[in-house]
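Take a look at these structures.
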Structure I
Amino acid sequence: MHRLKGRSARECNIALSRSSQFWEHESFDHVIRRGKLMATVKYVLNNPVKAGLVKDWREWRWSYCRKELYDKL
């Protein structure tokens, strides 16, 4: 996890032209309740939109969502 967070923080800070801390110190995870997976995926995908980095989540270069899921969102 340390390697993943270190590399991604560096790349994100370069892309955003910043040098401050990117990730929280602790990782956070929890169980997604039955029937809430797609709502949770939508919430996460829209974070760059809420932050004003893109107008549509599909524009976010680092989106992990496969094209096969687009119609379900």
Structure II
Amino acid sequence: MTDAATTTCGYAYTVTSTSEPDGVFALSARIQYEVDWVCSGSCTSDAGTLGLVDAPAGAGALRVLQRQTVVVR
């Protein structure tokens, strides 16, 4: 993704991870891409779609030490 790309994927932690086992939050992530393609040159098809394609899933741990509040008036 470029820096200008937008996403609806996100999560805001409302507490720190200090009371969690090992002081971290366990996390996992899965991404799916919708893949369409176009061919130029010597092709058996001009275009097509692969539909939804799963990217490799991931897992890890995240330490949250501080949370901040923003007050807007």
Structure III
Amino acid sequence: MIAENRAVIEQAKGVLMAAYGIEPNRAFEILVWRSQETNVRLRELASRFMAAVSASHLSPESRSQIDHTLLALR
């Protein structure tokens, strides 16, 4: 259970890090801030965030950029 809680929080941090180009600590601070502002436990907030991110569809431009970046790795 603890590993599952950490996993969803780490995933949410990763999304924030990629989206904003920020460090892990800053991403965690943002999640904690939103958790406090919304009065929702951190794990639950991270879970809701990841569900919303998963449900949203990336634009074709975003997918294209991700594809390009992934395929350019050597």
Among I, II, III, which structure scores highest (criterion: distance in nm of label points 7 Å out along Cα→Cβ at positions 11 and 43): II
Origin of the value 13.4, where Kirkwood radius over Cα pairs in Å was derived from one of I, II, III: III
At a computed 0 (helix-only ellipticity at 222 nm (-39500 (n - 2.57) for each DSSP H run of 4 or more, over all residues; to 500)), which of I, II, III: II
Per relative contact order in percent (Cα under 8 Å, 6 or more apart), the highest-valued of structures I, II, III: II
Top of I, II, III by distance in nm of label points 7 Å out along Cα→Cβ at positions 19 and 35, largest first: I
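All of the numbers you see were taken from the coordinates with simple rules; none came from a lab. Note that the structure is a prediction, hence the values are computed from the model and not measured. Cβ atoms are built from the backbone, for glycine too; each structure is taken alone.
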